[in-house]
Structure I
Amino acid sequence: MSDIRINISNKTYVLAHDTEQFHHAIADLDFTVHPQQFVCLVGPSGCGKTTLLNMIAGLDPHFEGQINIGQATQSPTIGYVFQNPRLLPWLTVRQNIEIVFDDKPPTSLIDNLLDNMQLFDAQHQYPERLSLGMQRRVSISRAFAINPDILLMDEPFVSLDAPTARQVRRLLYSLWQKRPHTVLFVTHDLREAIALADRLIFLSPSPMRIVSDIEVPIAREQRTDEGCVEAFREQLLQNHPKISELL
């Protein structure tokens, strides 16, 4: 897998089809993500983070600029975890994961995902019987099932209480360590970003631009130490005071 090269000079869209009001979402956004790098995009609500993920996924091709993924002859596999789990209510947990396969689903792979995400005992339940945290674990499992080259995650833990978010975050990270992918993870939670990422890209309000691009120097085995994460967060805000305005 080669680099993801993002160079967007302009992204504008109409606010309402019956008006001539336009919203300038992104301007002069230029950065590269390296293979198997875990990058968190941090910025205020409404700044265009979801729009950017949709453009990378190919769901929104209407912009000025280029997004190059891998070689021109390759078609990278992209997994997408949306803010809403988007589970099909008439399918069980296992069936919601199996649905991404055109052919017979690989039993052992799905068993391993269910086990790693602590869903094995719930695999025959329907979404309405699951907590929101469990639903989010199912959506993450579904995205990992296709073994994507790139995993896009749009605030996947939003609206979860703090203990549940920590649990799901740790399960995600454990799964990612076993099967590393290139990850672009959207959040406005700085502690969450520090706990997960190799690199933090801070984004301005729209039109979205990069404010800071910062490597996270904390060793992976220390990421579960909340004191260590908090110390780096405080240092980051002290050294880069403008960041606090983006959270």
Structure II
Amino acid sequence: MELGLAGRRALVTGAGKGIGRSTVQALHAAGARVVAVSRTQADLDSLVRETQCPGIEPVCVDLGNWEATEKVLSSVGPVDFLVNNAGMALLQPFLEVTKEAFDTSFDVNLRAVMQVSQIIARGLIARGAAGAIVNVSSQASQRAVTNHSVYCSTKGALDMLTKVMALELGPHKIRVNAVNPTVVMTPMGQANWSDPHKAKAMLDRIPLGRFAEVENVVDTILFLLSDRSNMTTGATVPVDGGFLAT
């Protein structure tokens, strides 16, 4: 299926690992030029070496730093598509949640999404160009998970931010959607869910009986960026094997 991404320019945050890295590679394979944003230079260096293409532009910045983000991303040039993938999960029991974990999580998982989206949307509006934004959320935005009080809260807020962005940016021809995966078998996912007892408790709640692979999420992101979804905005799209249906 032709997605119409060739020749367009995309920016992907959290591009160094996991879903973000695979999204960069998939966009590049689809003919897009990609600005790959990560706070870890070594990850960007290995991504560029692995992909071996000048169409990937690495940008190293900590999105938790408002001033640095504004300075660096305001100069990246025209962008048609944005994937807000950068995020973190600092897991603590509710009664032990620290201010540092709360502030850091909201800075990266929510505030950075708003800031980066503002930068890209302003550029699109100034050019009079249509665009698409995909926010990487989670099934945890809609279901409580033990020790995930801060993470669940950030993703619940991200889903509502997605809807408000869609409402306000729609008249400017900018679509905004979220993708809400279950556990994804990235290296981090494999490490966190390798305990069979822990994994069984989650898998028992998934009708398809398996966790998501990275390509399941990436395929959905590319569809939401493409013109194939040009009547879809303000949606939160589960990639969860039916978890949210139960």
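No value in this document is a laboratory result; all are computed from the given coordinates. Since we're looking at a predicted model, the values are computed, not measured. Cβ atoms are built from the backbone, for glycine too; each structure is taken alone.
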Worksheet item: Computing helix-only ellipticity at 222 nm (-39500 (n - 2.57) for each DSSP H run of 4 or more, over all residues; to 500) gives -12500 for which of I, II?
Response: II
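Here FRET efficiency 1/(1 + (r/R0)^6) of positions 9 and 201 (r between Cβ atoms, R0 = 30 Å, to 0.05) was calculated and came to 0.95; which of the structures I, II was it taken from?
The read-out comes from structure I.
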Worksheet entry | Winner on relative contact order in percent (Cα under 8 Å, 6 or more apart) once structures I, II are ranked, highest first | I
Worksheet, complete the sentence: Value 12.5, calculated as mean count of other Cβ atoms within 10 Å over residues 89-96 from one of I, II, is from structure II
Practice prompt. Output the label of whichever structure in I, II has the greatest value of mean count of other Cβ atoms within 10 Å over residues 57-64.
Written response: II
Worksheet, complete the sentence: Output 23.0 (mean count of other Cβ atoms within 10 Å over residues 33-40, calculated) maps, among I, II, to structure II
Practice prompt. Figure out for me which of the structures I, II the number 13.2 belongs to, where mean projected area of the Cα convex hull in nm² was derived from the coordinates.
Written response: II
